[in-house]
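As structure tokens, here come the structures.
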Structure I
């Protein structure tokens, strides 16, 4: 073929592949078999490989790019990605309409209603019909540029489709807003595969979609079955889009998915019939939902109504009642977050809510405990806010045990943290650790995480930790894995070699031993041996997180204090977010079953050793499959007696029949 013939062939192939993709992803009517599609795609790839000068950014072969270096850039939205006021019944919908009637007297309204998707909000920006940027919602003003990852989503067109009557959307800037979702069937298929290979299942489709889209490697994103469903269309000239229903028709015409259920109504009664219909049928939907969005259909009226605070007056989100269940509160434990804030957590008998098993829920603060008047032993109603976050709705006081005592929050703080002082200042509803700030706590935590007993990260000592935290580069433990050499070079402490050395040292610890990782997290009362016991029991951090109070108590050597501390730590929202961030950064703790000549033997080391430190001795014992104990018990096999040993420990060992050996004997055992 001549060069011009190749250009025409490539154009024809791209147009045909785009048409087949539209038929498959948007119309849900495949026009050719997978084999035919793959053959056409293969021919296009072959021609482009032989003639790279003919490759363009909108070619379907260019979806998957290279790994992102330096993380995601911040992008300011062209207009704010607004949130909506929630309504829960017909009265609230009618009150919303009444408010609009006062602002637009004598004007009739059409109502546009669509099912609300539970996904990650994202804006796609097209310039002259070509996808140039994809931005997450972020804080509604500023989001993150995730273009490289969104390009891998197969139903996102890299070039908008030309359709008669909608040509204006291929000229200038067109923004399409929607949700990135993982459909329920594909989520279940993915979890079935993970079960089959012995991996922990993902929690829910929304979290998985959000976590996937923030991966730094687009190739990993491409492996996950994500979908984009549009719900809004924006242009610089608002008259291009007269109504919300026209926006939906245009969205389909130019080549994107949107919900087929969206409809226009003229009365509130019609809207409520639509609401009730999908309340009954929502389980039939391919995606998760917690309600509907209802808007004024006329976009000029919508703009005229304006915005109050963060919400537009011309739209509401109708929320379906969350699924509920009852259970009994077994305990109330307190978690100390990264800022020093004390957060109470209700621990209860496992209960299934909205399809998942939950074992605890945040009680937020002392005021919420007082408002609910929740007590240990109470039967409570649990629901999931937005079908995701478990919360206590109310107490069934009729079932309250006579022995249930009112919670004294300050007393509870003192009982669980006798060594700390707490204060509640001004209008703050939260008790905080007195005398320390968030940065101080973070510096301590990061020094421990990087210490020799934990992850043992070379060059991440006290001074470097202080520099990173003070510069705002690290806001939690997982953030060290986001650091770049360029960021470090901006700090006075780092030159080219030292910056690269730290980055490499951190990268080397992306697959730490599970017991070291658990110990490094700094969970209160969880020392090195308890971390070993937890690793041995659960074999993954996800399984340890999913466990409940009784699961922890079943481990030999773990009592109520340690079990409560574990529940509180894993229930803390900051810690949950941090563990998710570790996973997103591909930090995967590894458990290796220990075997060796010390298997089944328990050691206690007392007194000072000349040849090694106690930590080194414990590492050697564990490496050979033994258990390192902190005190002599009935199951202790050996007491290693170093210098200056107290008579009481020797006597206790003798009473249990524990074999007492010298440091020299211990060294012989190690050989």
Structure II
């Protein structure tokens, strides 16, 4: 799923970073969601929707549903999710003899006690009320369903949890002029008078929130095929449902190559067809990754970011579905990362890094302070604003994968991702975060528990406050002494490989990579050329961090008093340097504020010894405008105006 109107207010807070090795990885929550007395094998739905297309477009329908299930533990009744305000159950049949529908739960009494391993069918005759429940939609000739995270229960009695997948069989009757798509492939269609009956089937199991039916009067269908380069005889239909006036040019130019690229990275496209449909303004999201039948907002065929994101979900979310809602980042963070991988593949690394930097900037400006993995969500599904939080679930999730790639290198990273998506124990099933972490560690041949502890199971990000000195040792030899500090408190430390670019007076550079595995960690390097500056994380491989790197020249005899100098250059369109003097040991605060006095960042907030200091504010991607750099120390306070231009 991709939210509509992503708030890309790319407000950068100076550079982000990675890693913690303290708290143990939480226990796998698999048992929380597998404690269930039956496994649904198939949902078979027969529904009449004709009247939903007619003015005044009622949301009422009547349906017969047959659920096939396998008994896991002895039972004589079953419970299903069915929203009372949306559904009215009329009767139950086959292995069912009685029912009670209360508190959004449909309890069905079976005709006898069933033992583990037995398979049974129950039939439910029910109707949908004429209510706007954000699950079943009917307006102006468009009818569709939208089910995440647990909305299938609004239009279909079901066991509505992401871990329980089942096959799908739909027969839907609509007006002759309507076209209807669904999960799976079209088995047949039949015309009777002014009605057409569509029969869709998926023999590949699907989670309830990924089932859809999508229909519209006078839908146009654009059909082509994806040809698998790895097997010339292997082709998959691409079915694009669209409205008159919508252009398919961009979609046509991208969907085939994107399928080929994702297939090369993550294994062959996994489903019977590649399906997309643009809906009307009732669809509140950018897109929804229903299995093999993606729903899109109006105009999305002209927005590659949206349809590539949803297409990537066919691997991350549909082929392998999050086992619980605590693991939703395995869906959304991965698809967000993949849409940017497509940018890297098609437009180059610079565009890819710019896009990933924008994701990180938004996270840094809007971080609500909770981790990617929330154990409680495995049991109690949170509201959509929490579950689909842009800063955490999408942006931080994608940036964590970017940083995992940095830690492992391209070869190991893409091997691990391919191993994950082609793991037969996970394909067409579900995974929890611990499954992914274990799979990556196995593929990489190293224990990466520290990485997941820091970036997935812990909140927030590191705040680096690094200092360095340059000393001449004589005989054309110089020493760079570096102290790496982290100032954040929750968690108090992130382990991470760090890169520093050392620049020399002869205009050459050297990249130094070190492993920062404790806080307040010193490093020293010697060179036979004169160093003039040091840049932390020059390529911004640690996206999720705030950072300042200070050149410390301790000359207390020359410091006459606290002083803040004007940043250089000013105006600035990128990096800028702030210099200041500290005459005696003091607690020093350097902050950046916008023109309204709102704090943007605080690169320095610590006790400092006497000296002259320089801060390089790297990757300063603030919106154009006027800002203020303020220094406070004891009773001293001074501010300088900084202008950001493009």
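Each reported figure results from applying straightforward, stated rules to the coordinates on display, with no laboratory input. For clarity, every value in this text was computed on a predicted model and none was experimentally measured. Cβ atoms are built from the backbone, for glycine too; each structure is taken alone.
Descriptive notes on the structure:
- Test item: helix-only ellipticity at 222 nm (-39500 (n - 2.57) for each DSSP H run of 4 or more, over all residues; to 500) calculated as -11000, pick one of I, II: I
- When volume of the Cα convex hull per residue in Å³ is calculated for each of I, II, the greatest value falls to I.
- Which entry (I, II) yields the derived value 14.1 for mean count of other Cβ atoms within 10 Å over residues 222-229: II
- Value 2.9, calculated as distance in nm of label points 7 Å out along Cα→Cβ at positions 550 and 622, assigned to which of I, II: I
- Relative contact order in percent (Cα under 8 Å, 6 or more apart) - highest-scoring structure of I, II: II
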